[in-house]
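A.B. asks: Structures for review follow.
What follows draws every value from the coordinates through simple rules; no lab data is involved. Keep in mind the model is a prediction, meaning the values are calculated, not measured. Cβ atoms are built from the backbone, for glycine too; each structure is taken alone.
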Structure P
Amino acid sequence: MKNIFILFFIIIISIIIIAGEKIPEVLYEARFYEQLKNNVVRCDLCPNYCVLRKNETGICGVRQNIDGKLYTLVYNRPITIHVDPIEKKPLYHFYPGSRILSLATVGCNLKCNFCQNWTISQTRPEEVQADYVEPQQIVDLAIQYECESIAFTYTEPTIFYEYMYDIAKLAKKNDLKTVLVTCGYINEEPFRELAKYIDAANIDLKGYSEEFYSTYTTGFLEPVLNTLKIAKEEGMFFEITNLVIPDANDDPDEIRDMCKWIIDNLGSEYPVHFSRFHPNFKLTNRPPTPVKTLEMAYNIALEEGLKYVYIGNVAEIAEDTYCPNCGKKIIDRSGYLIRSIHIKDGKCEFCNYKISGEFE
């Protein structure tokens, strides 16, 4: 596998390489909305269903009613573009060891008070100086930097749906893979349409109770569960991340119920990452997640029958991949470094067991 023994240094691509062009004053009409009476619109992209009068902007901060039509304010306006190791998404079973061009715009439709990227997700377009980067330029950058895939990540890609969709279509034409890193707060119709052009996803299942979602976010649990089920129906490969927050979603019974739901509704083959919380944004009165809590969640998931379980944001703990059949280590990791891999044609080299995911 290409560059498999090389530690990927994160290459920060300054958008200045494309900047210098004056941003055209061109509005881009949004998709998935309804025009109501008196120039009012309702956005149907996500379960927030924002009803907006003239000049009002949705919860996401980037979709605005202008003269009775809904427009996206971030099309062609990324706030960040990086080259990352794909493990950073995190995706552990999708072309491990490869590099991925990652981008985001400002904004988010789910206001989590513990957001780890709040400096961009909670920012509005008028508060930053974004550059002008067209979809084809994104694809060209991925090719230039020898990336095998493009990731829509960092904030919430749902809110820059039109930009993401057009990039993903072009990526397909250029034999690039596409990755969606999402909170899963999106309605069925737009998600199914997007799924045609997405190869893999990491879907953030933030907790397993409506109480958690109503306390720590502005959303609800049920739409996220529905997104997970649709992803499976659409044949999308995905991994699940659960950020474990002390005194919020770390109850062992809740974690066990979540693992049971995953197995009953999705199956045991989808990788699950239990990630360590660090105090951030508005939730600074909690300590980082104790390692023993993460190990507890890890053990519960294995007890319930999940085959691929990982611990994130903690070095050197539960980051390797083991064959569920013979128990041998088939991917040896150290952070983002892949030391060795023993998967051939998608199967364990030791026992020929089919490993969930996509591999070179």
Structure Q
Amino acid sequence: MPQRFDVIVVGLGTMGSATCHQLAKRGLRVLGIEQFGIPHAQGAHHGYSRLIRKAYFEHPNYVALLQRAYALYDELEAVSGMKLLYRTGGLYMGTPEGEAVGGTLRSAREHSLPVERLDHAALKRRFPQFHLPADHEGVLEQDAGFLVPERVVATQCDQALRHGAEIHGMEAVKGWEADGAGVRVHTAEGEYHARNLVLTSGAWTDRLVRDLGVPLVVTRQVWGWVWPRKPELFALGRLPVWALDAPGVEGGVHYGLPMMTENPGFKVALHRAMTPTDPDRVARDPQPGDLETFRPMLREIVPDGDGPLLALRVCLYTNSPDKHFILDTHPAHPNVALACGFSGHGFKFSAVVGEIMADLAQHGKARLPIEFLGLKRFKK
């Protein structure tokens, strides 16, 4: 006899762990299924640190979601006793018309967020780590910082279990069906039934949803850690998280984070979609050209950080056509909700996406404004 639940969540990484937590906290009988361990380093939710910020240069519509995310992370820290969010301040640099500066100022204006604009001289004086061209300026946001992703995922799953969720790791989903009576999910271990299904399967989404009507492109992404020539300039408490319009890379942003004990060194990367890949066959080892995604920038812009390489690590982006998230119900199955296409800038939203997906599963609609992330935008 198949086991029955109120909601089944497939994929317990960034968004699925939060969804299980939110559903279980509401008293629903929830099953979470993950093909790897919890947490794991096969997808998009590892790397020891991920930026979080409110003055979102990608689009002002994200700000309301981020304000709620901050509140949820503070609540999660309080109930779990785990340190998840470090407020280091965030520094965004580039030309005034570029994405990092111009987009940040736009979101700050529209949502009355406190930020400080820094001209070139002020940047040079206050942040000597950066040797910027004369036409660059900056915006400083004191409330920005970073999350520790492995802790966030583990803590959300831990809280889900403590609220009565059932979670299965190392169990791959083979397929699912949905109709007016509910959903059925098949794995190598058996069959499970529920009223609703939530798919938060990251880079494996197109394995499970072949009729979405929107192409999702998985790309191989690289981060690096280096040992700075002047470590004191890059220490936690001295260096804010930062983002810089990437010179000569259209739509690209270099970013970095202060040094932490979880992984020695100064973390730096280039944010833009890189090489398309198969998530089951991605090259996890360093490849030719990986280091060049950020080393020339260090050499030119952050020379005191341009030290010996300590590590290169790989993660996966799942890119939507417009690089914005997809949060919606399945076009053919209203009892199936999807969160996908986070395009490399989704982790900071984990807690609030969990709340949104729980709303979609429980009520069929979200309380927060997510219309701009719906599937209908691709039909215009």
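A.B. asks: Given 33, 17, 14 as the derived value for semi-axes √(5λ) of the Cα gyration tensor in Å, for residues 27-146 alone, which of the supplied structures P, Q does it correspond to?
C.D. replies: The structure behind it is Q.
A.B. asks: Identify which of structures P, Q gives the largest calculated value of relative contact order in percent (Cα under 8 Å, 6 or more apart).
C.D. replies: Biggest value here belongs to Q.
A.B. asks: Here is a further query. Which one of P, Q has FRET efficiency 1/(1 + (r/R0)^6) of positions 131 and 267 (r between Cβ atoms, R0 = 41 Å, to 0.05), as calculated from the coordinates, equal to 0.45?
C.D. replies: P
A.B. asks: When FRET efficiency 1/(1 + (r/R0)^6) of positions 75 and 179 (r between Cβ atoms, R0 = 25 Å, to 0.05) is computed for each of P, Q, which one produces 0.10?
C.D. replies: Q
A.B. asks: Please compute distance in nm of label points 7 Å out along Cα→Cβ at positions 283 and 331 for structures P, Q and give me the label with the greatest value.
C.D. replies: The structure with the largest value is Q.
A.B. asks: Work out which structure the value 0.60 belongs to, where FRET efficiency 1/(1 + (r/R0)^6) of positions 123 and 275 (r between Cβ atoms, R0 = 35 Å, to 0.05) was derived from one of P, Q.
C.D. replies: Answer by label: Q.
A.B. asks: Can you say which of P, Q returns 3.2 when distance in nm of label points 7 Å out along Cα→Cβ at positions 187 and 219 is computed?
C.D. replies: Label of the source structure: Q.
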